[in-house]
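Each in structure tokens, the structures are laid out below.
Please treat every number below as a calculation from the coordinates, not as lab data. What you see is a predicted model, and the numbers here were worked out from it, not measured in a lab. Cβ atoms are built from the backbone, for glycine too; each structure is taken alone.
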Structure I
Amino acid sequence: MLNIGKLNRRITIERKIETVKPSGSVVKVWTPIASVWAEVLQQSATEFFTGYGEAEAGTIIFRIRYRSGITTADRVTYKGANYNLKEIKEIGRHALELRGETVK
């Protein structure tokens with residue numbers, strides 16, 4: 001269940017778009033597709049460590065209202081940092097949980 005009152009951070013969901021320049025070269029750029037309110041959760045310490053050693057640093061979870069069309073090919077921008085989407089889960093019928101990893 002999503003608590004609407006916790007959606008207190010603004011994030012931008014971006015998608016990579018390919019465009020062709022007049023010269024014929026292809027340019028890939030990240031284009032904003034949505035700016036939404038989100039609840040931001042840091043990964044807990046117990047999830048951070050795995051049986052094989054330390055997990056990847058920079059993992060973050062964003063909870064947002066349900067929005068169709070978001071895929072793991074998209075990314076999230078939050079506080080000037082970019083996060084590649086590694087997993088998208090539906091929470092009930094009205095929310096999504098986006099698990100992101102810091103872009104290096």
Structure II
Amino acid sequence: MALFEAKTSTLEGRAVVALAGECDLTARDELTTVLLAAVELAPVVVVDLAGLRFIDSSGLHGLITGHHAARRQGHRLHVVNAGGTVAHVLEMTGVGDLLAPPAAGPAS
């Protein structure tokens with residue numbers, strides 16, 4: 001497996017970007033390119049971090065860049081399925097709260 005991998009799929013008006021491996025300075029440009037392309041594809045971008053083992057400030061920067069691009073277009077970008085060290089980094093930096101999906105409303 002490559003050190004970093006990003007795969008995009010679309011489903012029902014959403015772009016899902018699945019990240020795997022390690023997201024650091026060497027992956028920053030690829031991450032940013034993939035997220036900006038996803039923002040153009042759909043009004044909602046879901047970044048699935050289940051396969052991501054590591055993220056540093058460069059990876060966080062890519063996520064924030066994607067978030068800002070989405071907001072400029074009236075779109076949304078969220079992260080889901082963070083675990084371990086990745087979840088800890090997102091929590092400690094506040095990026096996890098910033099990019100959390102909206103809470104589900106009460107069932108009707």
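Given that volume of the Cα convex hull per residue in Å³, derived from a single structure, equals 105, which label among I, II identifies that structure?
Derived from II, not from the others.
Out of I, II, which has the highest value for mean count of other Cβ atoms within 10 Å over residues 22-29?
II
If helix-only ellipticity at 222 nm (-39500 (n - 2.57) for each DSSP H run of 4 or more, over all residues; to 500) is computed to be -12500, which of I, II is the source?
Of the structures listed, the value fits II.
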